[in-house]
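Presented below are the structures under discussion, each in the form of structure tokens.
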Structure 1
Amino acid sequence: MFRALGHPARLSIVRILMKRRQCVCGDLVDELPLAQATVSQHLKVLKEAGIVVRKVSGPATCYCLAPGALAALQGAVTELASNQAA
């Protein structure tokens with residue numbers, strides 16, 4: 001999960017999805033200074049990491065944050081922080 005979030009563009013995508021709740025890939029392209037193919041590749045990495053889920057709705061593909069993904073990330077960060085303090 002950390003590796004997937006290691007790229008600034010993927011962090012931006014997660015932030016956008018947090019605000020919008022769901023997004024069509026084209027909407028993300030409009031908000032990011034990246035080509036559609038690049039955004040799609042970043043979404044693929046986020047999907048494979050379990051951070052986003054994809055829903056096909058007719059010709060459009062919508063993406064949203066996977067339920068529990070941010071909670072899992074928060075738990076991992078908390079665990080890392082507590083291990084460092086010990």
Structure 2
Amino acid sequence: MKERSMVINLASGLEASPVALLVQEASKYDSKIYIQAEEKKVNAKSIMGMMSLGLDNGESLFVTADGEDEDAALDGIERFLSGK
């Protein structure tokens with residue numbers, strides 16, 4: 001299991017459309033992926049869970065990945081959140 005701190009760098013933050021795209025990105029990987037903001041931790045592959053976080057541009061969060069492709073999963077999520 002690996003964890004990485006990330007900062008959201010998306011102009012609109014994580015509104016409905018970017019959240020759906022983030023869930024699609026997370027779903028590409030076999031690893032279990034969780035995103036934690038403050039005290040709330042949700043499954044990154046759950047659109048309802050991700051929407052419940054209500055994250056905005058510039059906010060920090062922790063992403064945890066556990067599985068065979070955990071490094072690739074963290075890299076992919078970080079690339080998405082950085083707007084690249």
Structure 3
Amino acid sequence: MRTVKLDGERMTNREAAHRYIQEQLDIPSYFGYNLDALYDALSVYDKDLSIMLINKPELMDHLGPYGERLVQTFWDVEKVNRNVGFKVI
């Protein structure tokens with residue numbers, strides 16, 4: 001199982017967050033930088049993947065309500081794809 005730690009401090013705005021997530025999770029570049037594209041990419045991910053988010057308060061400071069929707073996207077993916085796990089630590 002591959003484990004990826006995402007750092008909320010590195011996600012200073014929407015674009016930076018999506019670029020960082022794409023790099024860390026090896027999401028193909030043809031997916032757009034938005035929550036729907038993130039959901040689409042991860043909902044069909046076919047290898048075991050554990051995603052851990054650290055520094056959630058900093059993420060919320062940077063992104064506000066969008067940060068909440070981003071975190072919810074990861075929870076939603078976990079519900080539909082048994083290959084992907086998500087935790088906030």
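Miscellaneous remarks
- Computing relative contact order in percent (Cα under 8 Å, 6 or more apart) across structures 1, 2, 3 gives 29 for structure 1.
- Once percent of Cα pairs over 22 Å apart is computed for every structure in 1, 2, 3, the highest value turns out to be that of 1.
- Among 1, 2, 3, structure where distance in nm of label points 7 Å out along Cα→Cβ at positions 37 and 53 as derived comes to 0.7: 2
- Entry that produces -18000 once helix-only ellipticity at 222 nm (-39500 (n - 2.57) for each DSSP H run of 4 or more, over all residues; to 500) is calculated, selected from 1, 2, 3: 1
Just so you know, all these numbers are worked out from the coordinates, no wet-lab data involved. Quick caveat: nothing in here was measured; it's all calculated off a predicted structure. Cβ atoms are built from the backbone, for glycine too; each structure is taken alone.
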